[in-house]
Structure 1
Amino acid sequence: MNAQRRAEKLSRLSLQLEDLFSEVSAYGAHRALPSEVADRIASTAGEIMVELSDQRGDPVARGAIEDARRLREAARTLCPEPAKVAAAGRTLASDLEQVIREDKRAA
């Protein structure tokens, strides 16, 4: 996949994460996330991992893949805590933005 198409797909996934974390913020810090929200977060993180899998040699992409893995783990716990999921998501969003910027520069 070329850099421009990858940047577009990653941008779409980043927007999905933003929408999901808007939902997460509505649950407050002391309530577990509903399983359907946690599943959508974990699924989106998995899609990000797949999109970046061919860039494992790039340190920024490798960091984003690791952040996505941590987000999936946080969302897949028995009672996912919104604060932990949100923190993992913020870290992933930051690294993902770097990857997107690099892809756009390469395009």
Structure 2
Amino acid sequence: MTIGERLKEERNRVGANQTVFAEQCGVTKNTQLAYEKGERSPDANYLSAASAAGIDVLYVVTGERKPQPADSISAREAKLLGFFRQLPENEQVNLVRTASALALTLDLGV
């Protein structure tokens, strides 16, 4: 799938027609059409406006969805993950075993 195709998919997902969406992003309908056909590439100003209009710009550009708020982690979890990533592989394995054992103990009420 191309950038233009993903852009059109996202525009449809947010329920905007080409004319309205183009206006929101500061371009003409013809420019919007050229982006969606892959004849032109959107610039940073357009992508910033598209993001503000609800478009997942990461998905449009790379084909990968950005994590949704429900998928995000807390600051405490992010800090723990940062520490985990700093550990050597063998210590990561040990930490996972320890965390698993602690979680199992809590689940069993031991």
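Bear in mind these aren't lab numbers, they're just calculated from the coordinates by the rules spelled out. Treat the numbers as computed from the prediction; the structure is a model and nothing was measured. Cβ atoms are built from the backbone, for glycine too; each structure is taken alone.
Assorted remarks:
- Label whose coordinates, when semi-axes √(5λ) of the Cα gyration tensor in Å is calculated, return 26, 12, 11 (choices 1, 2): 1
- Looking at distance in nm of label points 7 Å out along Cα→Cβ at positions 56 and 88 for structures 1, 2, the greatest value goes to 2.
- Origin of the derived value -27000 (helix-only ellipticity at 222 nm (-39500 (n - 2.57) for each DSSP H run of 4 or more, over all residues; to 500); candidates 1, 2): 1
- Source structure of the calculated read-out (distance in nm of label points 7 Å out along Cα→Cβ at positions 64 and 96, 0.9) within 1, 2: 1.
- In terms of relative contact order in percent (Cα under 8 Å, 6 or more apart), the structure with the greatest value among 1, 2 is 1.
- When distance in nm of label points 7 Å out along Cα→Cβ at positions 8 and 48 is computed for each of 1, 2, the largest belongs to: 2
- Comparison of 1, 2 by distance in nm of label points 7 Å out along Cα→Cβ at positions 16 and 32 - largest value held by: 1
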